[in-house]
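Below you'll find a set of structures to go through.
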Structure 1
Amino acid sequence: MADTTFDLIVIGGGPGGYVAAIRAAQLKMKVALVEREHLGGICLNWGCIPTKALLRSAEIYEGIKHAENYGLNVKGQGFDLTRIVKRSRQIAGQLNSGVGHLLKKNKVTVFDGAAKLAGPGKVQVDKTTLSGKHIILATGARARTLPGLEPDGKLIWTYKHALVPDTVPKRLLVVGSGAIGIEFASFFNSMGSDVTVVEVMDRVLPVEDAEISALAHKAFEKEGMKIMTSATVKALKKGKDTVTATIEAGGKSSDLTVDRVILAVGIVGNVEDLGLEGTKVKVDRTHIETDQWCQTGEPGVYAIGDIAGPPWLAHKASHEGFICVEKIAGVKDVHPLDTSRIPGCTYCRPQVASIGLSEQAAKDQGYKVKVGRFPFMGNGKAIALGEPEGLVKTVFDEKTGELLGAHMIGAEVTELIQGYSVAKTLETTEAELMHTVFPHPTLSEMMHESVLDAFGRAIHF
């Protein structure tokens with residue numbers, strides 16, 4: 001008989017759950033992890049990683065299309081969609097196996113199946129009952145669907161369907177311009193689709209700084225996308241091989257016929273069938289309420305990651321896994337999660353990344369701010385790369401010099417943002433950033449120049 005008694009039971013093997021399980025094992029806890037589908041969760045199997053594989057193919061293809069700008073001759077350019085998708089799936093499979101290896105290496109017992117709470121300290125997995133003093137819910141989330149806009153996998157896609165497309169549609173409608181929607185819009189636009197993006201808010205990438213959103217809007221249109229903001233898709237009427245969308249904008253209604261539709265209208269937490277009935281776990285709009293240590297209202301039950309609310313990011317889930325487990329284990333100097341220190345990245349073309357408060361949010365919170373900007377056009381490395389479009393923007397508290405936020409658009413900014421992330425963790429002021437030596441020639445020099453600009457000291461702009 002397999003052992004069924006543990007110090008900790010983790011339900012869900014995504015980037016929150018498997019990290020929590022491994023960290024607990026490192027802290028000498030006896031750990032079980034239950035996963036009903038794929039180790040690595042949505043992020044690894046159907047989200048973060050496979051989308052980046054697709055986008056990498058699109059990025060190289062874009063480079064080939066503009067090879068003459070680099071003095072290169074390329075003939076017979078084209079692509080094989082089947083091979084592009086196959087590569088993406090192989091990468092996801094490789095990493096899925098890697099997570100399994102890490103769990104085994106750390107002596108985490110993995111149970112395959114659906115789990116639900118079965119009383120205090122009890123978890124039911126099919127016909128097996130597990131016992132554990134502590135239980136972490138890390139069941140993640142799934143794509144939201146709206147009445148009348150239900151996906152069918154053939155003509156109307158969610159992100160899962162879009163990851164394994166059987167065709168590059170000639171005409172594509174993307175509903176929603178958050179990270180998921182705009183990344184798929186970028187991919188299919190690069191591969192030749194005529195892309196229209198409909199966003200209900202008044203700007204694309206609505207969680208970003210307004211100035212960055214405006215620059216993104218212009219860049220997407222320059223790439224050939226059609227962007228409709230303050231617009232709503234009221235209905236989708238399916239034909240044999242096409243979909244006609246009824247779109248309302250500015251009080252007027254119009255129809256748009258496309259070959260495929262991608263729905264990217266948010267996510268809902270996977271809270272069903274977890275046995276939460278009769279517990280003190282509180283659920284608000286499909287997300288579980290927790291305190292600063294990820295504790296729910298039910299003693300011994302915790303929640304991390306997407307199921308515990310925004311921001312819905314894999315790295316947020318993983319960090320919550322650390323915090324939750326270390327607090328359970330009594331590790332000293334555990335700090336609650338400060339969401340203002342969580343960077344966000346969108347891997348569209350051009351890339352967008354940010355951390356902390358936008359300029360407007362800082363003003364709304366009563367700060368008197370100093371704002372620095374530095375354009376990619378003023379950076380030698382960006383020009384050499386052939387990527388001169390973009391901006392690095394920094395927001396400081398005028399009184400203390402505290403870095404309140406940083407916002408970027410342009411090549412490789414999803415890598416650059418981590419520099420400001422470290423700076424915020426260290427509670428860095430403008431003085432330390434000004435005195436930091438940045439290597440030349442690099443894109444990171446723009447981070448330095450943006451700081452200098454906020455205080456009237458920029459050299460190259």
Structure 2
Amino acid sequence: MFKTIRNAWSIPDLRRKILFTILIVIFFRIGSVIPVPFLDMNALSNLMAENGVNTGNSALAYLNTLSGGAFSNATLFAMGVTPYINSSIIMQLLTVAIPPLERMAKEGEAGRKKIATITRYVTVGLGLIQGFAYWWYLKASGVTTYNDGFGLWYSAIVIILAFTAGTAVMMWFGEQINEHGIGNGISILLFAGIVARFPYTISILGSYWEYGVNGLSQYFILVPLWVIVFLVVVWVITFMQDSERRIPIQYAKRVVGRKMYGGQSTHLPIKVALGGVLPIIFASSILSIPSTIQAFGFNPSEGFWKSFFDAFNTTGWLYMTLYFVLIIMFGYFYTTIQYNPVEMANNLKQNNGTIPGIRPGAPTADFIRKILSRITLIGCLFLGFIAEFPLLYAAFTGMGGMSMGGTSIIIVVGVALETSKQMESQMMMRHYKGFLD
């Protein structure tokens with residue numbers, strides 16, 4: 001990857017794109033440290049420390065990690081790119097479920113532009129909803145400075161609009177990186193936010209090392225072990241992200257006029273990590289609902305609801321079991337809406353392509369469906385392992401507070417690999433001389 005960046009830097013056009021992307025990331029990080037007005041920053045700091053937003057594994061801690069720490073400081077970009085990600089997922093699901101949107105998606109570039117416009121509006125709407133929820137959380141916790149009369153409404157409008165505007169600006173940043181930068185705009189911003197938490201993770205490791213110096217000698221083993229495990233997980237993710245099952249395809253020869261076409265052999269690649277990080281995002285979003293309700297004020301000290309909320313603690317066996325099961329379920333669900341074996345079989349048949357040893361039509365569709373099912377199971381087990389391992393490690397060693405969980409590592413490694421491939425393809429296009437030389 002570093003060799004790819006070095007080679008890209010030597011090309012003036014790509015160097016300008018890299019510099020533009022770095023400039024956007026700098027603007028993003030500047031906006032991530034500018035707090036919205038009408039807040040008591042001391043009360044905010046105490047609130048975040050009390051709820052473990054910087055050190056826990058709750059839904060708020062998850063949002064804080066994705067925003068690069070902006071959420072815990074209630075800055076302009078506190079919502080991060082989460083509203084845009086949720087909007088994109090919603091539109092992706094609706095495109096499969098609603099026929100007009102499905103037809104729009106098949107209209108080519110014009111249809112994709114219309115869907116992109118709708119996605120922007122949905123992003124702003126979700127930004128308003130999340131901004132209102134965050135303001136209500138801050139107000140109920142006594143963080144806002146004006147809480148009655150005209151000042152209450154004025155401050156509420158300003159804070160909510162500031163959060164929403166930050167979401168819209170981040171969406172615009174991502175589009176600018178796609179248009180004038182190296183691409184993968186939203187993913188680059190997500191990558192930058194997560195990487196910005198690296199120093200915090202290192203400081204936490206330093207704290208545990210100090211525990212070892214002060215007499216808790218087990219941390220002399222657990223801290224280096226965490227580093228080794230982290231590197232191994234990165235290697236496993238890198239390996240799985242590039243892994244694929246290649247189905248051989250043979251195209252029959254056909255004569256058009258005086259020329260003969262076809263006859264070549266190729267393959268149909270199916271990635272093992274089909275859903276990427278989306279199944280983990282879906283599962284964690286659902287399981288984070290109880291902790292989110294607790295954070296917004298409903299936190300009983302005894303009775304049924306106390307037992308209910310305790311059962312959904314991230315270190316509890318019920319949470320980990322449901323987390324693993326939901327990741328597998330959402331992995332199969334995402335694969336189902338993304339890949340249609342019948343359509344794939346029909347496309348092969350129309351182009352005179354066949355899978356060796358498999359008859360065209362329904363047998364081909366059944367074969368592809370069987371392959372997809374097996375690959376999806378392997379990919380879901382991989383995602384479940386990566387998502388569960390940091391939780392298990394924290395539960396058995398007591399080393400909580402690490403902001404680099406399995407989801408974050410998958411996002412960072414996946415974005416780095418995808419960006420590297422994009423830069424390689426752009427360099428290949430610029431070095432391609434064509435047929436006339």
Structure 3
Amino acid sequence: MPRRSRAKIYLLIVLLLFLVVVGSVSYLGWRQSVPRVSATATPVRLLGQRTDLTFRVEAARGNVARAEVRVVQGGRTVVAGKQEGPFGPRAQIVVTIESGALGLREGGAVIELWSRDDFWRPLRFDDRAVLTLPVTIDLTPPRLELLGATQYVSPGGAGLVAFRAEGAAHAEARAGTLAFPSFPLGPPERGARVALIALPWDLQPGTPLGIAARDEAGNVATRGLPVEVRPRRFPHETIEVRDAFLQAKVPELLPQHPPSRPLIEGFLVINREQRRQAEEAKRRIGSTTAEAPLWEGAFLQPRNTKVFANFAETRTYFYQGREIDTQVHFGYDLASTRQSAVPAANKGAVVFAGPLTIYGNTVIVDHGLGLQTLYAHLSHIDVKVGDQVDRGQELGRTGTTGLAIGDHLHYEVLVHGVSVTPLEWWDAKWIRDHIGKPLRAAGLPEIR
């Protein structure tokens with residue numbers, strides 16, 4: 001083979017080797033240079049006795065392989081949580097930091113998230129801190145001081161509690177799992193708060209009543225209420241569902257019901273699902289209220305009306321002699337003449353005006369502190385949302401809209417969306433004893 005040809009072959013081999021080496025080094029260099037995991041966290045400034053933290057970790061290549069949360073304080077490092085993967089290219093890490101169990105003390109600290117991916121690199125280093133968060137540890141719960149409370153209540157009834165919650169970001173009254181927000185009342189320097197509390201009609205004996213406060217760090221303080229719960233009985237009634245009623249109401253309230261299906265099936269959807277939707281709507285509407293009392297004195301019962309269906313009345317429905325359903329009736333049904341004027345029970349602001357499933361045309365008036373009244377089955381409505389109304393002002397006229405048999409007014413009293421008996425709020429003495437007395441005990445101005 002000629003010398004020149006051999007030289008060309010050698011040159012080609014050297015060039016190929018060079019390309020292989022350069023390519024390999026470049027490839028390895030690229031793998032080494034790929035960014036490691038990155039992380040973000042929900043904003044946190046304070047850690048309390050028990051704090052949940054959420055981290056979002058993302059791998060540039062490969063999967064998130066491991067994550068560990070550490071707390072550094074005073075030169076001491078403790079592991080708050082560790083999770084092994086792989087998790088995928090993105091992971092959400094939730095860690096509960098229990099400060100007391102970890103031996104942390106009040107003061108400054110740093111939270112570190114250590115994490116790595118499973119992407120292969122020529123040189124593998126140990127985990128590193130991919131996120132650091134300076135925080136302050138606060139282990140002191142709010143200070144609760146009870147100032148006054150209604151002395152006795154009954155299922156389906158209401159009461160008031162006044163208290164101070166020093167250092168709290170949120171404070172509420174509780175009846176079992178139900179929470180009732182509190183509002184400041186009286187001179188700001190006194191720091192007093194009040195909450196209306198409602199007992200559901202079916203409150204179980206022994207259900208705890210209390211107040212609770214939570215500070216910005218998540219520390220919680222609770223205290224029971226020295227309240228006597230007196231038993232109360234509620235009536236039962238049977239209702240016969242007739243075909244004429246079904247023919248009138250099912251198309252009105254459930255127009256999508258197939259004509260080929262029995263009307264009684266549509267009635268059960270209305271009586272169950274639409275009733276449930278109405279309860280959810282009442283709770284939702286009740287969550288927005290004026291932070292000061294708007295009402296004055298006893299609530300007004302419409303003139304010349306007679307109660308013909310009671311609060312928390314358990315109704316058993318029959319169709320063609322067969323029991324088909326059982327539901328609870330909240331509020332009072334008030335009978336009068338047809339198309340009677342419906343007066344506002346007290347001063348307040350209209351927060352709902354329109355159709356509300358089984359209630360038909362409905363108005364809800366907010367009286368502040370979570371107290372509201374509901375007026376249902378109206379033939380027409382004379383107010384709109386946002387209107388300020390006076391006690392006795394006409395809201396509309398009675399009718400038969402919704403799931404109503406005959407012209408009447410369905411009237412309810414609600415505390416943060418929980419139905420309570422209207423009878424208490426019609427009674428000026430009850431209001432003085434159950435609302436005014438705890439306010440006087442707390443040294444707060446009465447609601448007149």
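Every number here is computed from the coordinates shown, using simple stated rules; none is lab data. If you're wondering where the values come from, they're calculated on a predicted model, not measured in any experiment. Cβ atoms are built from the backbone, for glycine too; each structure is taken alone.
Which structure, out of 1, 2, 3, was helix-only ellipticity at 222 nm (-39500 (n - 2.57) for each DSSP H run of 4 or more, over all residues; to 500) derived from, given a value of -9500? Show your work: numbers first, answer last.
Details: 1: -9500; 2: -23000; 3: -5000.
Answer by label: 1.
Here Cα extents along the principal axes in Å was calculated and came to 67, 62, 48; which of the structures 1, 2, 3 was it taken from? Matching structure: 1.
Computing distance in nm of label points 7 Å out along Cα→Cβ at positions 105 and 169 gives 4.1 for which of 1, 2, 3? Each step should come with its number before you reach the end.
Working: 1: 4.1; 2: 3.3; 3: 2.5.
Computing distance in nm of label points 7 Å out along Cα→Cβ at positions 105 and 169 on every structure in 1, 2, 3 gives 4.1 only for 1.
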